[in-house]
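None of the figures in this text is laboratory data; all of them are computed from the coordinates on show. This is a predicted model, so every value here is computed, not measured. Cβ atoms are built from the backbone, for glycine too; each structure is taken alone.
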Structure 1
Amino acid sequence: MQVRIIKTNKSNQGFTLIELMVVIVILSILAVWVAPKIMGRPEQAKQVKAKVDIGGFETALKLYKLDSGMYPSTEQGLEALAEQPSAGRLPKNWRPGGYIEKGKIPKDPWGNDYVYLSPGLHGDYDIISYGADGEPGGENYDKDINSWED
């Protein structure tokens, strides 16, 4: 059995300063090019979050109706999913612990309350987030997010 010893040249170990500088320049160019495209994403993510929240409310409302035979009234609001209503038409079989995770109704991604109407103008109930501006209507990121729209 023969053992071969391979000698390496010390100059072939590691990266040279020029190679590192080239990598840094390439990464800098990519960062300058990609960063503006990523900056618009937070508002888009907030819109998606509001749609997901509304979907969760819809599921909880269906469970509420299965247990009580009705949806909460506008006056009772979405809070009826977290705490048993004490006014208006009271549910007969309200689930102990409520219908919403963590036992409280979250605000929309812009820090505003979701609007709940029952009966709604577009169905048994309407759930609305007024978007970034917190006002009805609007376009782009100020656009309302509604339970009756996709």
Structure 2
Amino acid sequence: MFNLVLIHPQIPNNTGAIGRLCVNAGASLHLIKPIGFDIDEKAVRRAGLDYWEKLDLYVWESLDQFFEKNDISTNAYFATTKTQKPYFEAPFQEGDFIFFGSETAGIPEDILEKYKAQNITIPMTKEGRSLNLAISTGIVLYDAIRQNYLSFKK
């Protein structure tokens, strides 16, 4: 099982879709406050449909609280447009944490700097600035699953 971590998500539909993705992929979802909406909002539930109750969900009051309660070292990757290392070069292991920043600000710079060797990106053309958060999580999560598929099938 993998862990998707959303730092300060802003758009309820994205978070709902990511919750649905996590249920279908057997992943846990960690939401780091502040969150730009109430997770009980209709938009989150609608995007997650009937999956929301099945979601392995953790809501953290702050990044500090998350890092205090989770041992993060080489077991984490940080998705950003500010690196050249493609996500498919990351050697994902079951249980890894895959971090994504908010739709408007990304992952805070101090976190990216602290874990610079573990920063990953989704290659894009020069015409694109970034991908939708829900799409990005799906791309990276399913590559992590692909790399560990024999374990995933059990």
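Going by distance in nm of label points 7 Å out along Cα→Cβ at positions 68 and 108, which of structures 1, 2 comes out largest?
Evaluating distance in nm of label points 7 Å out along Cα→Cβ at positions 68 and 108 on every structure, the highest lands on 1.
To which of 1, 2 does the computed value 1.7 (distance in nm of label points 7 Å out along Cα→Cβ at positions 28 and 92) belong?
2
For structures 1, 2, which has the highest computed value of distance in nm of label points 7 Å out along Cα→Cβ at positions 4 and 132?
1
Between structures 1, 2, where is mean projected area of the Cα convex hull in nm² highest?
1
If you work out relative contact order in percent (Cα under 8 Å, 6 or more apart) for 1, 2, which one comes out largest?
2
For distance in nm of label points 7 Å out along Cα→Cβ at positions 52 and 84, which structure out of 1, 2 has the highest calculated value?
Going through 1, 2 one by one, distance in nm of label points 7 Å out along Cα→Cβ at positions 52 and 84 peaks for structure 2.
The value -12000 for helix-only ellipticity at 222 nm (-39500 (n - 2.57) for each DSSP H run of 4 or more, over all residues; to 500) was derived from one model only; which of 1, 2 is it?
That value comes from structure 1.
Determine which structure produced the value 1.7 for distance in nm of label points 7 Å out along Cα→Cβ at positions 76 and 116, calculated from the coordinates; the candidates are 1, 2.
Matching structure: 2.
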